[in-house]
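Chemist: The data blocks that follow each hold one structure.
Just so it is clear, none of the values below were taken in a lab; they were calculated from the coordinates. All values reported here derive from a predicted model rather than from experimental measurement. Cβ atoms are built from the backbone, for glycine too; each structure is taken alone.
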Structure 1
Amino acid sequence: MDTRSLNAFLLSAFPGADPTNFGMVTELEPRRLVLTRNCGEAHTRPGGAVSGPTLMGIADHAVYAMVLAHIGEVPMAVTTSLTMHFLRPARPGDLKAEARLLRLGRRIATADVLIHGGDIGAPYAQSTVAYAIPDGVA
């Protein structure tokens with residue numbers, strides 16, 4: 001899948017998603033994907049940092065897109081685990097989740113995700129995410 005078809009599928013798979021507030025795949029190459037999402041005040045916690053659940057959702061979204069880019073349109077690929085390390089407060093604005101595929105097995109795909117600000121400075125968070133792949137797909 002290319003970025004255009006992947007973004008179109010993701011938007012159709014989540015019909016209630018607001019396209020202006022939904023992460024979009026901005027870079028895609030074998031075993032690597034970048035998802036960009038704008039996070040404003042609605043995504044912050046007291047103190048002005050982007051909330052942990054928002055960062056976890058961005059990491060999960062990036063890996064879901066990465067898995068689909070490699071196995072095709074398989075909506076029933078589901079998260080089996082997500083570990084998150086919050087490294088510093090994430091400031092509102094464009095956030096970039098850079099996902100790297102660590103392993104694509106027959107049943108489980110595992111990826112590493114770094115979440116940065118739009119300037120790709122020091123990461124705000126790091127996540128390891130695993131997805132279950134339905135039988136007969138990979």
Structure 2
Amino acid sequence: MPANAPDHHDAEIVLKLYELRREPVMRESRDAINGQFMPKTFEDVAAIAKMDHPLNRAYRQVNTYWEMVYGLIKHGTLNADLAMESNGEGMLLLAKVWPWLDRIREINPRSFKNAEWVATQTEAGKYVFGIFQARIEKQRAG
């Protein structure tokens with residue numbers, strides 16, 4: 001068995017992450033960001049980052065949740081392959097903001113750092129991100 005193969009600790013974390021995603025407020029936030037937030041410009045992203053935007057709370061909750069999850073992967077606490085089989089949804093948010101990532105980081109240099117690392121440095125992340133990126137590009141093209 002490979003040294004980095006998932007074990008029961010990875011499984012426990014994945015199950016806990018799933019449980020946390022089912023929490024009612026988190027589910028509502030995920031539904032809002034996944035369904036209602038489709039930025040077409042950097043200004044759309046900048047707007048949602050302002051506290052008075054109706055989706056700001058949901059955006060912050062979803063973004064920080066996925067940054068936490070992907071931080072576990074980045075720092076070796078959670079096996080990337082196992083995690084990305086059921087925790088790829090954060091790649092959708094990354095794909096939505098990807099064209100403006102540099103500009104977002106002018107405002108907050110830490111934004112999407114863990115998600116970007118998973119999307120570019122792990123095979124599972126590259127695969128899942130590629131699927132979401134293609135989907136978002138197609139939606140934006142209209």
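Chemist: Between 1, 2, which one scores greatest on mean count of other Cβ atoms within 10 Å over residues 106-113?
Modeler: If we compare mean count of other Cβ atoms within 10 Å over residues 106-113 over 1, 2, the biggest value is for 1.
Chemist: Work out the source of -7500 here, i.e. which of 1, 2 gives that when helix-only ellipticity at 222 nm (-39500 (n - 2.57) for each DSSP H run of 4 or more, over all residues; to 500) is computed.
Modeler: Answer by label: 1.
Chemist: Given a value of 1.5 for distance in nm of label points 7 Å out along Cα→Cβ at positions 90 and 114, point me to the structure among 1, 2 it was derived from.
Modeler: This figure was derived from 1.
Chemist: Tell me which of 1, 2 gives 1.18 when you compute Rg/Rh (Cα atoms, Kirkwood Rh), for residues 10-49 alone.
Modeler: 2
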